[in-house]
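Next come the structures, one after another.
What follows is calculated from the coordinates using simple rules that are stated; it is not laboratory data. Only a predicted model underlies this, so the values are computations on that prediction, with no experimental measurement involved. Cβ atoms are built from the backbone, for glycine too; each structure is taken alone.
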Structure I
Amino acid sequence: MDELAAFLAILAAVFFALAATLWQRASMDRGLGPGDTKAMVALLTSWVWLLGLGAQTLGVGLQAAALDRGRVAIIQPLLVTSIVWALPLGYFLTQQTVTRRHVAGAAIIVVGLAVFASVGDPAAGVDNAPTSDWISALLVIGATCAGLMLFAQRGGPGARAAIFGATAGILYGLSATLMKPVVEEWHANGLGDVLADWQLWVMALGGIVGFYLQQVSLATGRLVVSVATVSVANPIVSVLLGALVLQERLDQTPQWHAVVAVGALAVALLGAIVIASASEQKSPSEQPAGQPAVA
């Protein structure tokens, strides 16, 4: 694995976690809810939200630089570390509850990704794919997102945070995968051809819609659940698209490297699920102002 690409991906995850934390603080203050475009527009006047936007922009730039140097199937799973960074940031900035189960899940993620990064060597793969392959993938992703939205208003804050977060993560995963051919085309043919290609605009649309859904997810007050579902859905979709559309795979020389890498990634995702399912003793709104809870 390209060490610089891995470092850039992890640094991007730090900024994504910081952005999510700042956005949550701003969106909760404004009472943002599904379809509340007025509250969304009002967020533009919040300096906290704007700081989050700056952090997100830096994260996307670092992610693009990482994808320029490495394969989607290798770089995207490292973004799961956003969950780990979100725990201390949420504790100090938005008074989130951090339990032993959260800490255990974070430790599992770190161990899994450390093994994945050490043995997950990229092999084969293409920088772009035929439009027909992309259309098939877009239809499946669109149907999946539409199905999730049917259940968006059911359940409590945790369920809504998970559904909106998962949908945002799916769209982010699509955008990240499209970022690979967009960056490669920029290098090869320049900005003019990139602007004339549909992939740039679909990438941007997916990112914008995912961005809005993430704001709604964060507004529920469940930072850890929101970041966890975004961070898990994102790499899963990216890895699947990388394998099915961009024909990426892990190096099988020696063969045990690929097996261990896949197993380590599964362990990391298990850690994310542990964090997402961890029961908080109290919701953030139940904590006294300025008094983060830790179990």
Structure II
Amino acid sequence: MDIAILSRNRALYSTSRLIEAGEERGHTMRVINPLRCYMDIAASKPSVHYDGKELPKFDAVIPRIGASITFYGTAVVRQFEMMGTYAVNESVAISRSRDKLRSLQLLARKGIGLPVTGFASSPRDTKDLLGLVGGAPVVLKLLEGTQGKGVVLAETRKAAESVIDAFRGLEAHFLVQEFVKEAGGSDIRCLVVGDKVVAAMKRTAEEGEFRSNLHRGGTAAIVKITPAERSTAVRAARTVGLNIAGVDILRSNYGPVVMEVNSSPGLQGIEKATGADIAGVIIEYIERDAREGRTRTRGKG
């Protein structure tokens, strides 16, 4: 198979591992920087051009679209979908996952466990909004934040009101969520491929920090997940529409709750923590699932 990886840096661990896994299985792997792509949007023959040439027809594309280029990156994925190329994660699903509010609303509609979450626009509603999620301590999240950036723990109502005022002063959209104290500064990252959790790790925040992201100094270890956690992760990925997803779960007193569904999960931390060949599993999934024109949305999103 001819497989394209949409990535801005072939030296990144996740990208290089996908290249390695694909080539080991006899596939031709090519890394395409999505920001260097330009498109001929024509009804008769849509095409993608790169470095002065029209790109050939690939059997599959693996989007590794960073949050900072979501708009243009998903446009490139959508163009490949219009050409009939199989995208392991489709443009609509990537866009859903990047919109925290939309993804939480989709998960809630399907009855998937979530932290109590509030969202409001007017500053006059701050008091009621904080009461809605159970009062301080609360977690405040910018909708555009990634890797723990733009996430603040406010331990008192006064602190929460100050942070909310600051966010509103920046005209930023944000969520207010209950602080799940019983999670103890840890979460579980489940790596979902297709309809299976292929690996899971427990991430624990460093001392004095509540965010467990590995980019923020958190540590990772292999963990055994419960059937409820496994089901929650698979249902969350399916609800958002992702074939490949990193689903972040907290262990609360009322069962597993989903914090986020990630469309471009990093492979380094979880492969090293679990010893699993996740890149190989992804390539094998593409071998089984990829078909020309199989994209469900066909670029309609």
Structure III
Amino acid sequence: MSHIALLGCGLMGQPMARRLLQAGHHLTVWNRTRSKAEALVADGAQVADTPAQAIAQADIVITMLDNGDVVREVMFGAPTPSTPPAADALRVGSLFIDMSSILPEQAREHARLLTERGVRALDAPVSGGTLGAEAGTLAIMAGGDAADVAAAHGVLSALGRPVHVGPAGAGQLAKLANQMIVGITIGAVAEALLLAERGGADPAQVRLALRGGFAESRILEVHGQRMVEGDFAKRGSLAIQLKDLRNALQTASAMHFDAPITQALEGLYADAAANGMAGLDQSGLFCELKRRQTAAPEG
């Protein structure tokens, strides 16, 4: 089994770490808030004091961090002028798998910096949320060399279903496409259920009636259920959904691609965040759309 280092033990990182441990891998973990890493000790993980310490002996390094700027800071930034970047501790020939959601251009730049160090690199963001992370059913979108994706398959398959989608940065492009679909569909489900409720229908029964028809989706199934139950405890994150939509728009702009639907939804998520909902699950967009209805007269 592989010696793996995992950097980032948050909402997604913790259940992913447990899946790797259950698969028999030796796992060293690091997190800026140490208590989140220490929560994995009982499962068999070792905790490192620094990223460099975590990755020094690893065959495979996985990052699950907040965004591309954080990945760059953790791996390539120097805490002090006398301290080398953590990436310098990577073993030549080791495999770096960034499963964070970052910009495609950042993924390509990180791959370049790692290749210069003799390290193989994949960008392999995921979809499926904490439920998928716990069950090991994440959709994994891998960008990089096909041979490196094949080499990582045994590890990634403990977390979900890896698919090679293209060269460096392509995994992040696929994740942006995923987040566009997720963010837009959450808005569609929320608005439809609120319309049904305004007209006197039972939104829970409307959701049930729609299941199995052309409106069926994982979003209707999972996030729609949260909406009808009023359960917006964070599994995913509205703030991260907003970040991903902004990344999609930034990438689209650089490609001279017009994305009006994504632009509209970015505005709605931005309003939700500005109105105090950033800490909710992304299905909490329902709350922002419902708030807007209070100003709209019935009848």
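Out of I, II, III, choose the structure whose coordinates give helix-only ellipticity at 222 nm (-39500 (n - 2.57) for each DSSP H run of 4 or more, over all residues; to 500) equal to -14500 when calculated. Walk me through the intermediate numbers first.
On the way: I: -25000; II: -9500; III: -14500.
Value -14500 for helix-only ellipticity at 222 nm (-39500 (n - 2.57) for each DSSP H run of 4 or more, over all residues; to 500) corresponds to III out of I, II, III.
Quick check for you: by relative contact order in percent (Cα under 8 Å, 6 or more apart), which of I, II, III is greatest? Before the final figure, lay out each step's value.
On the way: I: 32; II: 20; III: 13.
Comparing I, II, III by relative contact order in percent (Cα under 8 Å, 6 or more apart), the maximum is at I.
By the measure Cα Rg over 2.2 N^0.38 Å, for residues 198-237 alone, tell me the structure among I, II, III with the highest figure.
Greatest value across I, II, III: structure II.
From which structure (I, II, III) was FRET efficiency 1/(1 + (r/R0)^6) of positions 62 and 158 (r between Cβ atoms, R0 = 35 Å, to 0.05) calculated, if the value obtained is 0.70?
I
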